[in-house]
Structure P
Amino acid sequence: MLVIAGVAIAAGLGAHAWWPRTAAADATVETVHVSRRDVGTVVKATGVIKPRVGAEVRVGSRTSGVVNRLHVRVGDAVKPGELLAEIDDRDLAARREQSAAELQRALAELRFAESEWQRRRELGRSGVITASELDLAERAAVVAAQQVAVARANLTYATTQLDYARITAPIGGVVASVATQEGETVAASFSAPTFVTLIDLTRLEVWAYVDETDIGRIELGQPARFTVDTYGEEEFEGVVTAIYPKAEIRDNVVNYITVVRFEQPRDRVLRPEMTTTVRIAIELHAAVPSLPAGAVRSENGRAYVLVREGGAVARRWISVGARDPAAWEITSGLRDGDEVLVGDIPLKGEPGS
């Protein structure tokens, strides 16, 4: 279920790295410190990690034969162009040799035809042969040249087919699955049989399923944070790069896929199909001095906090900026690190005291 929630997004910290609290003299009194946080309204959604376009490739065979060697296993890291598998290429090698021999024969026939044409041209100048005989010699030379072109094309095709027997990685990544084993026979058809599936784990993104009531607030370029179950409350940063125009309807709930692009963290491994909880910042004041919302009090429409001054509890008037249910931005009256009292603190002159 997708909801809109206001949160204080910790800059560079986990979702629960909030304001540190210490016990004060009174058991019901605690203290918090002004610290810099991202304060703003967010749209919350569930999602899943997916490979980007081109980051998941199913590598198949474009030729038929027996698999002689399979050089990779699931989990292996491969580089672009690395050899993955080899198919028995004896028939293909023989066809290439045959095509090469046919090219040599065609070249020899072309040389003979051109020589014969040249000889008849000289005889034609002397009037020894007729014009029709000269035309026949010229046509034979043209046909021989065409045969050479056909033989070259056949050799190129045979060479390409032979190269197909060596299956290489089109991208760098990790072997996600292996569908064929050594000794099996593969038959190439319109749909090439899959040997291995490669995934580039450095090119992933989150598909966040945003409710139709929230999608109007989402814009490209908005910052986002997300968590995955395996790493608890640790947050990862991303940015909205796409909003799918077609709706996804699940259990009569209309959602729109919102793509959040992120970079793979150095000390963590995020994998495809991991479930995510995503928070997309709609209105964000980044890295501003802030306090928990419960630490800010008000009187006659003016905001203030309680602080210790000279061993006594005193009221300090402040100005606030962006606010949400979790945190308020402090624009004046306090500095980073200032200690503020929270809890049930009697104070003469305070409303309700």
Structure Q
Amino acid sequence: MTKEDWCKAQREDLSIKRVIAFLEKGQKPDLRVVKDEPFESKLLLRGWDRLELKDGVLYRKCFDRGSEIFQLVLPVKYRDRVMQGLHDEVGHLGAERVLNLARARCYWPKMKESIDHKCQTCERCFRRKARQQRAAPMVTIQTTYPLELLCMDYLSLEPDSRDTRNILVITDHFTKFAIAVPTKDQKAKTVAKALWENFLVHYGFPSRLHSDQGRDFESSVIKELCSLIGAEKVRTTPYHPQGNPVERFNRTLLSMLGTLDEKDKHHWRDFVKPLVHAYNCTRNDTTGYSPYELMFGRQPTLPVDLILGFNPPMENHTTHSEYVQTLRQRLQESYALAAENSKKMAARNKLRYDASVRAAYLSAGDRVLVRNV
């Protein structure tokens, strides 16, 4: 939609048009006048200093990590469509992630409550996203820069219409940036080829490559690849898949795939990359940034932005050198803040997690029972 379209749509909204009328007069309304206005008009007018008309369109100003953002004040008739675009069409992400996407683009009174209700009453989310079980004290892994630790794992699913059964999942531990590659099998050569063609030649070589102790991950082919790119091969301890940080994203991806329509589940492989891209574009609770932003230093454009007419804020640069210098400074600041946020979140998660479990202390030589998995 164009600015002209939004200008017309806002003036057709009962509450927003009243706010625009006050702004066009240029005088903050008296409280005695406001009390007779529609409920949403009163809520908007409480933030009078944040409201601004730009080319006839009403926006609300806010700040995110020191940057000023102009949120389009969204008419009632478009809210369900926008929530659908930010939730249903990007893998049924949780309310907090959807809210972060919305806040970067638009605003309406009680927006958080609307999005919470949308996510809590989503039938597909309710059917698919079960409460996870906990079972061990937490040991956290800390990284401080992109590609310090690259984690990979395999997901096995029901075969689709092309008999695809596997997804190679690769995540960068620091940025949380993920890719997922459907593969015909889990052989070592397949892993090496997928890793090389889908990650390494696009994003660079990691310092360490982390996986479980699966035979194909620990094969001579993967070790030769690590030697070629100068990466150290590291692995989880036996019988403890939680030691691979990619496991958390695996659950997210499975949950997103589980919300597909039944007819789409027969060709789930076609949805893997769009869903992973949606994940990369949402703010991560641990770092405070989206994986996309930490990896590339800029905000992504989403399909719903075509409806809103939203363009991520971009700075003008006269030379390539100026752009590189600005980008480098921004990324350094982002990395420092992301590392600090990750450390705080890890400590908080460990404290909360360990409070509900009892540690089992083992010594060398103790006899244990091993559960077949």
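Coordinate-derived values only; no laboratory data. All values reported here derive from a predicted model rather than from experimental measurement. Cβ atoms are built from the backbone, for glycine too; each structure is taken alone.
Annotations for the structure displayed:
- When FRET efficiency 1/(1 + (r/R0)^6) of positions 184 and 344 (r between Cβ atoms, R0 = 41 Å, to 0.05) is calculated for each of P, Q, the greatest value falls to Q.
- When distance in nm of label points 7 Å out along Cα→Cβ at positions 56 and 280 is calculated for each of the structures P, Q, the largest result comes from Q.
- Label whose coordinates, when helix-only ellipticity at 222 nm (-39500 (n - 2.57) for each DSSP H run of 4 or more, over all residues; to 500) is calculated, return -12500 (choices P, Q): Q
- Ranked by Rg/Rh (Cα atoms, Kirkwood Rh), structures P, Q are topped by P, which has the highest value.
- If you line up P, Q by FRET efficiency 1/(1 + (r/R0)^6) of positions 72 and 208 (r between Cβ atoms, R0 = 30 Å, to 0.05), the top spot, with the largest value, goes to P.
- At a computed 0.85 (FRET efficiency 1/(1 + (r/R0)^6) of positions 152 and 304 (r between Cβ atoms, R0 = 41 Å, to 0.05)), which of P, Q: Q
- For 16 (relative contact order in percent (Cα under 8 Å, 6 or more apart), calculated) the corresponding structure among P, Q: Q
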